[in-house]
Structure 1
Amino acid sequence: MLLDGQQVTISIKEKDGIIKGSPDALLPVLEITEAQMEQKTPAGQAVPGTEKTAFTGIVKNNIVQIPIHLRPKSEEELKQWQDNINKGKEDGTYTYTFGGPTNITNETQKASTAKIILENAQKGNAKNTKIENGKTSSEEEIKKVLVIKNYQAGETITFKLLKKVPEFLYLHVKTQGQRQHDKKFLNKVGAYFEIGGGKCSCNRDLTVSEFKEILKHLRESEGLEINNIWNPQNPGGASPSDTSIASTLDKLNKVMKKYEINSCIRRVYFIAECYHETDRFRSTKEYTSSHTAGYDPYRGRGIIQLTHKEAYERYSFYRNQNSLLTNPDEVATNLDLAFDSAGWYFKQGKLLSVGDSWSPNSTDRQRYNLNNRSYPKSNYDTKFTTPNGSIVKRYGSIDLNLVADNDDIVVISYLINGGNKGLEERKKYVTGLKKIPVFICDKNKTQPSSGDWHDPVDNPMSTNLYQNGNFDNTSKIWGLFGDDIRREVSRKHTGLDFFAERGKPIYACVDGTVYNRRWHSGYGNTITIKVKDPQAFMERKRTDYTRKTTREMEKGASWSDSGDIFLFYAHLHSVKDFTFGQEVRCGQQLGTTGRSGVTGGTCAPHLHFEIFCRYSMGVGTSYRINPAYFVNYKFYDEQSESERNAQTNEKNKGKINEVNGAAKLNETNLN
């Protein structure tokens, strides 16, 4: 108690200097009041607190208490902290070898070349070795070593590698008692305060504090108490016998491990669906309604609401637990069963026919704007009775983890709920959960949400053949985007060509309005959609796309990320009747694919698809961006044998001339 009543000065310092750039650097953070610890910063207002590098307090009972917010005052500086932590520290170098001539004439080309080099090094493309696991680099590091010159095949550059590591902090404390005290605390292995370091939720258990943060984020905006879970609000509901947060988290962790819900994106989807199905973690049993009488006593129970007799029979068969049929309330009141039934359903419980693959039927695809992506089926032994009395001993199902991997909220909700009921609420939960630090993860960024996106054609794949049907290494890239793609004939290619037999449907990728519907020389019958929400469209831009050739470009001159965006579909066989400004919805059919505009015919029918920010024809790639950064298509190397054969089969039909399509459109603009 010798220091009681004495003033103490405390500073927070970095061990390695990942944030500020030098070891033992002082970290400026915010001093706040105890009241501010529980307050949420109002939207648009500055975060509360006073930024300091040294904090003073009075010792009381050998303790000094100073509330802080571990961040700087400035949002811009906070972003710099986050960027530095995400990049990590220097750890070795990487030597990259150019596979062919690469001419860099300006800073823009230097930046685009750096991006390609980083992609190639990360994935081991272009005959370069893959950067070892756990390390990476950045476009900025590569730009530092690139110069404006014409690099020849075989030339090399060497750039720094980065390794993501934890950011360790410790305390430096000074005070004056009977003598001067100047000590460091928490500054040894195992004692440092750790931030960063790749602590997303992938392949590990969630902690109690992380689960409480999840509950806080989900419930706070709706005015619900964080700790008040499993408290039914309506007649017919039920709660498990153990309603504690600790037990709930324990079962959640066990189920996620058992059923391979092991990545951040899978957990985001699983928790979002469970939260919605249980009325915000309030009831493990479906409330009484006008519908429940039709399937009682097998109403929804568990945290994904096991519903209907066949589901209880299949789950009972899986667990070899017949008591679930005579006492179905066990699934609601037993916390283990409530969670396990949900994990089982997520992994293998969706009832489908026996088979090899599943994709939505055309009727539901149109009705609910479903992505047509195909998923593999697994087939399981079972025993259940259909309403007509027949006994079924085998069923097919798909692993909803795979749907979550594709970030497809519309399809996963459709499979769980049978339609789009509650879809907007589920979207809200998914979007919100992704922003929680424990779920901030690169795997969450691989695909845009397909609930707001539909590919322009089903199962998009690039063309493999020239118009005359010939095939070689260059024909595989002939339909890609870039000024230099068709250098052999000195022609630029302004879009991306997707193989499509005549008569296949084309779709609006997003909500928008019809901007044009007309004939264009060289393009044939076309339709152009003006995107309703350009900002949301740009947020869907893929970060994982690797260009297939050094000839391919990301965007042309004069492309702008802000302003209008148009989607252009060409070589169409038919186009539905539309008027200028008519609204179209994501996934709505616009027409059919064909061969229009191709004088002399073609052996390689395709949809020519462009994305541009200004409606201007005959200007090459100007105002245009590569559609590959938005459409998750299959290049030649990713196509199955049957998919490649489909293109060959079209070639074998010979060069077919359908230059006008079903009917040639007018050669004037709609407006």
Structure 2
Amino acid sequence: DTGLTNVVTLVTNVTPFSLTVSNNTLTYTLNESGGGFQANPSGGLIKDGTGLFILSTTNSYTSFTSIKQGTLRATVSNAIGRGIGQSGANLTNNGILDLNGFNQNVGALWGAGVITNSASTPVRLYAQSGVTEGGTFTGKIDEGTGGAITLYKPTGVLTMSGNNNYSGGTRFSVNGAAANRHIKLGGNNVLGTGPVVFEINAILSADASPRNLTNSISIQNVNAGMTIGNTGSGLLTLSGPIDVNAAGGDQAIIFPSDVVFSGPFTSTSGGVSTKDGAGTLRLLNNTVTWLNTAADARITDGSMVIDNAAVTVAGGFLPNFRVQSIVTNGSASLFITNNGSLTVGSIFGYGRLRIGDTGSAPGTTNIVDIRGVLTAEAVTMGYTSTNTGSGALARLDLQPGSQVTLGQFTTTTNTKAVTEINLDGTTINATEDAASSFLQGMTNVFVKGGGVTLNAANTNSIHIRQHLLSGGGSGGLTKAGAGTLQLDGVNTYTGTTLISSGALGGIGSIAGPVVIADGSLLIPGGGGNIGTLTVNNLTLNAGAQVTFELNNTNDLSSATNDYLVVTGTLSITGSSLTVQNDGTNLVAGNSFKLFSVPVTSGFTNVILPTLDSGLAWNNKLAVDGSIQVVVAAVNPPSLGVSQLGNLLTFSWAESGFKLQSQTNTINVGITGSWGDYPGGTVSGVTATIDPANPTVFFRLVSQ
């Protein structure tokens, strides 16, 4: 306020050690005469006092700007520090910086003051530090009634904690000399009301405390990957919409600390390929479209939790979702909980969930835990043969209430990896085109206390050749749907196997009780395959059916019929037994043991194969569980004889017989020399008594 003039005009460049303006009542202005002259203090520009200082020169100093009090108003771009694209001069603002419609570039941003825009023209503020430290700004960016302010963060770590309400958004921009672009949230909703836009790889994180951000997030062309969260950061919750619009290709997002996405997540162009970093990404109460255009979507480190969220992985020809740690002896995991769902598919069909598959590092642990819904073509578990590190584990936990719809569980060929599935209260829906080899090849599959319901509505038989082991408790297996389930392994779970609809077959063994419900079918061996099924206690309820197949064309080393071994009790009530012959015509002497134990009662309907004429079945089920082909017993026809004079007339009522005769002396009697009597093929044959042949014998035989 004591200066000779309140307007200073530069007629040349000046480089003082420092420039201090201290005014309270007078307004001071620094301008230049039109030659583009600059004031570049090497020791900094200081604004003190409560008055207004108008800076009207475009400068290029690298020291600092300090607004202790009052207002510094720019009337040109790049008034404080250097131009955009260069490391700016650090700004400590404890007063008011009025951008006044002109873009400015600062270095580190410090202070508790206000940054505003008194002009209607939208304006950009670049915070471009040439070093890692980008400052801590506890003040407020408030555009007031002026044009929108956009905060650009090219480089440096900037902590924002003020009650900001700028509307132009926050952008991680491509301008900048350093690769470290980082905004740290020191409070909730401190980035104004506009969108947060990633134009290049950068970091957005909380400080050491939990922080929330409701702004929309836009990810654009971050081909080198971006980072949300940071080591040592608190939980960061992003509840605004997140959109990936990355025409440059699939994006990798690194999560070093725990992050929550609770807003809608969509991919409009490009896609997201990778969740990396040791932190946990929680998708909460939202709808997520994870579009991967070139590579499979994957979790390569840390965890992802789908928490009451609906996640769809789409794009590509047949997209896959991989859980595969790329850190040696590291871990990656996926959790689906609280009615959350994951659908892996595209317009071309469903893709696969791959657990610990190609690309996993040696010795890694890869886990998927489902308490919600999974829809996929298949689940593939294990590692390639090149990843031979010991201790590698791929595990799928299907927890109570989970619903899984797929066509197959498969595994890779690396025998050094452990592949494990835990079934505990889950429902598995086999798709219509489910593979015949539905489940096999795992190291262990445990049926735990909650058991498993398998809904096989498909028309093809599905085989579980995997041994289903007891995981503790009394969990069993319930089969629903009209399809056929073949259990071909050694199944040691002790809970009940209930066939509520459809059919049960197979050539394995079942340790727990088996119950075949009304309308359901038991087919030992199973549909066209002769084999032996071993059960413990078996109950056939009223309306249940049992079907055995015979095939005596098999060589002597093979079984000629299905066989049911019952090691415990057999209870049959009002059931039906059907035996069908798939081989050549049966002959007398063929014997087939169907049950390992006698079947004394319970079958109200027994249907056996049709035999050739003259053969019959000997049902020995009540004796030793077998049936046998025997020669049929034939009731003899009734031969009637009448005499009229010297004529005898022979007649019979049964068809298919003919009259034969032989003539011998009485002393010789009947021999084997029978001959057809002339005209004896039809009842009503007349024979003349010949006294010369006093002993003639007649009989009826089959034609």
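By the measure distance in nm of label points 7 Å out along Cα→Cβ at positions 124 and 244, tell me the structure among 1, 2 with the highest figure.
1
Can you say which of 1, 2 returns 4.8 when distance in nm of label points 7 Å out along Cα→Cβ at positions 164 and 420 is computed?
2
Give the label, chosen from 1, 2, of the structure having the highest value of distance in nm of label points 7 Å out along Cα→Cβ at positions 100 and 628.
Between 1, 2, the highest calculated value is found for 2.
If Cα extents along the principal axes in Å is calculated from each of 1, 2, which structure is the one that comes out at 97, 77, 47?
Matching structure: 1.
Tell me which of 1, 2 gives 8.2 when you compute distance in nm of label points 7 Å out along Cα→Cβ at positions 36 and 500.
Corresponding structure: 2.
Taking 1.9 as the value of distance in nm of label points 7 Å out along Cα→Cβ at positions 292 and 404 derived from one of the structures shown (1, 2), identify that structure.
2
As an exercise: FRET efficiency 1/(1 + (r/R0)^6) of positions 428 and 516 (r between Cβ atoms, R0 = 41 Å, to 0.05), calculated from one structure in 1, 2, equals 0.70. Which structure is it?
Of the options listed, only 1 reproduces it.
If helix-only ellipticity at 222 nm (-39500 (n - 2.57) for each DSSP H run of 4 or more, over all residues; to 500) comes out at 0 when worked out from the coordinates, which of 1, 2 was used?
2
Taking relative contact order in percent (Cα under 8 Å, 6 or more apart) for each of 1, 2, which is largest?
Greatest value across 1, 2: structure 1.
Rule-based calculations on the coordinates, nothing more; no lab input. Bear in mind that the values here come from a model prediction, so they are computed numbers and not experimental data. Cβ atoms are built from the backbone, for glycine too; each structure is taken alone.
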